[in-house]
1. I have 15 for relative contact order in percent (Cα under 8 Å, 6 or more apart), calculated from one of the structures P, Q. Which structure is it?
2. Once mean count of other Cβ atoms within 10 Å over residues 60-67 is calculated for all of P, Q, which comes out largest?
3. Out of P, Q, which structure matches 18.3 when Kirkwood radius over Cα pairs in Å is calculated?
4. A value of 5.2 was computed for distance in nm of label points 7 Å out along Cα→Cβ at positions 4 and 196; which of P, Q is the source structure?
5. When volume of the Cα convex hull per residue in Å³, for residues 44-139 alone is calculated for each of the structures P, Q, which structure yields the highest value?
6. For the read-out distance in nm of label points 7 Å out along Cα→Cβ at positions 132 and 156, a value of 3.6 was computed from one structure; give its label from P, Q.
7. From which structure (P, Q) was distance in nm of label points 7 Å out along Cα→Cβ at positions 12 and 116 calculated, if the value obtained is 4.5?
8. For structures P, Q, which has the highest computed value of Rg/Rh (Cα atoms, Kirkwood Rh), for residues 20-99 alone?
Structure P
């Protein structure tokens, strides 16, 4: 079976690739993730996957497209429900490419994560399969999530800290904290009197040395 596998990141692909190969299926990787932000994060995941594909002898097709603005426009009025759009954007492009290039089926590494909306991914994949006349190869890869993550760490792969989009990045780092806070006055720390005296003495010594050097060279003092 000729299968195109959408890959969201290298760590998530580890178990998926091994599992399909164990079935006798040699997947072709497909990088299309315009919903990963910001660009530095997008680049880190893409480049890591490039290297990993070489390590495991995986054919990788890249459709390199960074889509922050388009994604934000698309989900602006329903940010909390953005995951459905995120899945659909990536899976539809995978289905389109697979159907146009003679693949028998398509699948996605998104199916490995217990943190994703698994059934929603399956529903979108099956809908797109019917729409484009190609099989959605469904597998519940979640059973191998921990195993794959451990192997990814052992291999030194880049391990991301959040799902992908700019809103999930916000959730990850500002979780359970208000986004708007009242102004806070931050006062300077009091200086230890002994430290202050040392600083003043050092400044006076520096000024004296400068004056001594000026007199020795015969320079005129600066006029203010």
Structure Q
């Protein structure tokens, strides 16, 4: 499947209702409003065309150049971690304006040879989406990398405790996701998380459409 066919299929799969929802969640610029399920289906179509390949890096680069939100999410899904350079990762993260692009870029960068190093830089960023991407790399590692020790994840708890209440919405939500994923790894880490974030209080998260959700993190983690 070539670029023109893929881009047309993305356009045809979008809905005005999704466009409205995504914009309420902060998405900016051109978007078709394609659901993640549909983007995943298109991804499968792309990769099934070449059974021996799990990426299509050139197509990813072409999709990213469109600046279209849906195309950029798909680009992150099919890009090759081995061909993704530090320069490209920094270039892409610098223009992110939607949390779902941040999440899928994090999944890509986490699988690169420099993913962990760049994570430490991005979680220090004052930019809401760069910071989110950094923490979503950590979230990816917590869910997928069993080689990391409990001590590795424990080292991030103090930073999260100090910053979560004062961070912008989507960076705050990423920190919350990290706490849940870290606490879910094993009982020892769950206790470390509970002890490390004591007295953190509730957090308010805005999920779009004027929907504010108040979350008691301690109670959430106790119920894992």
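1. Source structure: Q.
2. Values: P: 14.4; Q: 17.9.
When mean count of other Cβ atoms within 10 Å over residues 60-67 is calculated for P, Q, structure Q comes out on top.
3. Details: P: 21.2; Q: 18.3.
Only structure Q yields this read-out.
4. Q
5. Comparing P, Q by volume of the Cα convex hull per residue in Å³, for residues 44-139 alone, the maximum is at P.
6. Details: P: 3.6; Q: 1.6.
It traces back to P.
7. On the way: P: 0.4; Q: 4.5.
It traces back to Q.
8. Details: P: 1.03; Q: 0.97.
Ranking P, Q on Rg/Rh (Cα atoms, Kirkwood Rh), for residues 20-99 alone, first place is P.
Taken together, the values in this text are just the output of simple stated rules run on the coordinates, not laboratory data. Nothing here was measured: the structure is a model prediction, and the numbers come from that model. Cβ atoms are built from the backbone, for glycine too; each structure is taken alone.
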